[in-house]
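Take a look at these structures.
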Structure P
Amino acid sequence: MNSVFYYDSPVGRIGVASDGESVTHLFFTKQRSEGLFAEFRERETPLIRGAIKQLREYFDGKRRDFDLPLAASGTAFQCSVWDALCRIPYGETRSYAEIAREVGRPKAFRAIGMANNRNPIAIIIPCHRVVGADGSLTGFGGGMDAKAWLLGLERQ
């Protein structure tokens, strides 16, 4: 059964959704309408509870990697980008161009940006670690303050 539960985090209210076997979404509620999950039952399942526990540990600086079953739904290209994001080490960043080269599409940095924007499992699939070519902060679904906070957390 599809479930969603909401959690107040240091970077704002987030939703964690699950299909019962995997985490399918982690989103900022200001970014998405809660109505998109109308077919989901609002409840904290053991899997969602475990995801929130790991998120709290991450926000407290006690966790660098997540150990959760994930099911991010997207095109083959989007999934290749999200896999590349997961390989960015904690505390480091990559540019859109670097990700484009890593996925074998060196001129597709704009497409990388769109795939990054459509990441359904924010933070756990660390789209916040992607920055402009000059190191500047670029768009983030949770807002620029949240992105700066997450990167600051990881640099400590």
Structure Q
Amino acid sequence: MKNFAMIGIMFATLVLALGYALGDQWVLASIVTGLGFLWLAGVWHNWDWATSIGLVAFIGLAALGVRLELSAVWMLFGVVASLAAWDLVRFWRRVAHTKLSGQEPSLQHPHFQRLLMVSGLGLLLGGAALSLQINLNFGWAVLLGLLMTISLSWVVGSIRRGGE
């Protein structure tokens, strides 16, 4: 399971670094690569803080890439890959610290299915958001943000209740 998490980190690093490199931002591509190696080292040495910092750094770098007008598609793939890698690391650590560590193969398959479904949905919705342009004033944006937050909280609560 740890290998899948590390492959996910490598993929997220590759996608973000490639997005910066294609935009001729070689210094930032090197920074992404260095942070990717730091994240890998953190997982390898079981540094708990490295996974959260890696995720925040990669999402921040993807946002910076969009701000620098680099390809938003590469940045979207980088964010989704970073979230998937973060999830894999967290899942591996949760399973390793429980009595279920012997049942790891039976737990992996359903988790991978859900992760693939959520990642695909994130890419689909992110791609739709990149292709649509709707002009909203600030009030509508705040209202939609609140509705999304409430809806997401309801969905996560429903999933948690269904899993118990």
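Computed from the coordinates by the stated procedures, all read-outs in this text should not be read as laboratory data. Keep in mind the model is a prediction, meaning the values are calculated, not measured. Cβ atoms are built from the backbone, for glycine too; each structure is taken alone.
Where does the value 1.6 come from, among P, Q, when distance in nm of label points 7 Å out along Cα→Cβ at positions 55 and 143 is the thing being computed? Write down the numbers at each step before the final one.
Details: P: 1.6; Q: 3.2.
Source structure for this number: P.
Of the structures labelled P, Q, one was used to calculate helix-only ellipticity at 222 nm (-39500 (n - 2.57) for each DSSP H run of 4 or more, over all residues; to 500), giving -10000. Name it.
P
Taking Cα Rg over 2.2 N^0.38 Å from the coordinates of each of P, Q, which one would give 1.00?
Working: P: 1.00; Q: 1.14.
Source structure for this number: P.
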